[in-house]
1. Consider the structures 1, 2: one of them gives 0.75 for FRET efficiency 1/(1 + (r/R0)^6) of positions 20 and 84 (r between Cβ atoms, R0 = 25 Å, to 0.05) as calculated from the coordinates. Say which.
2. As an exercise: distance in nm of label points 7 Å out along Cα→Cβ at positions 36 and 108, calculated from one structure in 1, 2, equals 2.5. Which structure is it?
3. Comparing distance in nm of label points 7 Å out along Cα→Cβ at positions 12 and 76 across 1, 2, which is largest?
4. Which of 1, 2 yields 1.27 for Cα Rg over 2.2 N^0.38 Å, for residues 44-115 alone, as computed?
5. 1, 2: which one has distance in nm of label points 7 Å out along Cα→Cβ at positions 4 and 28, as calculated, at 1.3?
6. Supply the structure label, taken from 1, 2, corresponding to mean count of other Cβ atoms within 10 Å over residues 52-59 with the calculated value 19.4.
7. To test your reading of the models, identify which of 1, 2 gives -13500 for helix-only ellipticity at 222 nm (-39500 (n - 2.57) for each DSSP H run of 4 or more, over all residues; to 500) when calculated.
Structure 1
Amino acid sequence: MSKRILAIEDDRFLSSLIKARLEKEGLEVIQAFDGEEALVWLKQNKPDLIVLDLIMPKVSGFDFLEKISVDPDLSRVPVMILSNLGQESDIEKVKRLGAVKYFVKINTSIDDMVNNVKELLEESGKSE
């Protein structure tokens, strides 16, 4: 069974690019275009990894992380941040909330993102 990635990104073009590239690697990708939509999906499903933007409508990535950090099952799902925010304070905040990787979009190629997704899935698979 292929690994399932929840990609939460409000930029539909970027979300489609992420989805296409990860599916090319044999991964299943579920798209959510805001944090609220993602939280609804998570009530009935559990992904193997979450790729999360921080600045989104309805529920921000920060609020999303806060909500899943208190859920014993969801708090174990690795979260990779892909955001335009690059302030050290933002990076520290999301790491405190449980994010395992942080990438600034402008500094990250799609190939880097894919390689890190595969690495994180490998690491999380070893700990199960």
Structure 2
Amino acid sequence: MSIFVGTRLKIIDNSGATFAKCVEIYKASKYYGAYIGTTVLVSLKGVSPNKKIKKGDLTKALIVRYKKPLLRVGGHCLKLSDNAIVLLHSASLLPRAKRCKTPLTEEIRFNFINGLKVLSLAPIVI
């Protein structure tokens, strides 16, 4: 499944939010949806207490995983378990958090301008 407007997304960094809903997709087709490395605008739905971010805030995010099978250059296919994002600062598009909780894919390096900075947060790169 691709990511469209209205899709519920899991947040995998330590910024304090847990779930978000996609509101807008930047630079992608509305028919084919968003893919890994696409920037989206999300509305925060689940937030931990005593954090800077609040429920209902609009913020930019980077898609780091999606459920649709990912075809790599070598001919093998990678299927991940969920749709996941990392929150970004709105102006600089740098990651908001200091670390990610789960592994990230290496396609972020080529599809996003600050891809290496996002990959440096991950414990493992797949």
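Just so it is clear, none of the values below were taken in a lab; they were calculated from the coordinates. This structure is a prediction, so every number in the text was calculated from the model and none was measured. Cβ atoms are built from the backbone, for glycine too; each structure is taken alone.
1. Working: 1: 0.75; 2: 1.00.
It traces back to 1.
2. Details: 1: 2.5; 2: 1.0.
It traces back to 1.
3. Details: 1: 3.7; 2: 1.7.
Looking at the calculated values, the largest one is 1.
4. Numbers: 1: 1.07; 2: 1.27.
The read-out was computed on structure 2.
5. Details: 1: 0.5; 2: 1.3.
Among 1, 2, the structure yielding 1.3 for distance in nm of label points 7 Å out along Cα→Cβ at positions 4 and 28 is 2.
6. Numbers: 1: 19.4; 2: 12.5.
Computing mean count of other Cβ atoms within 10 Å over residues 52-59 on every structure in 1, 2 gives 19.4 only for 1.
7. Numbers: 1: -13500; 2: -1000.
Matching structure: 1.
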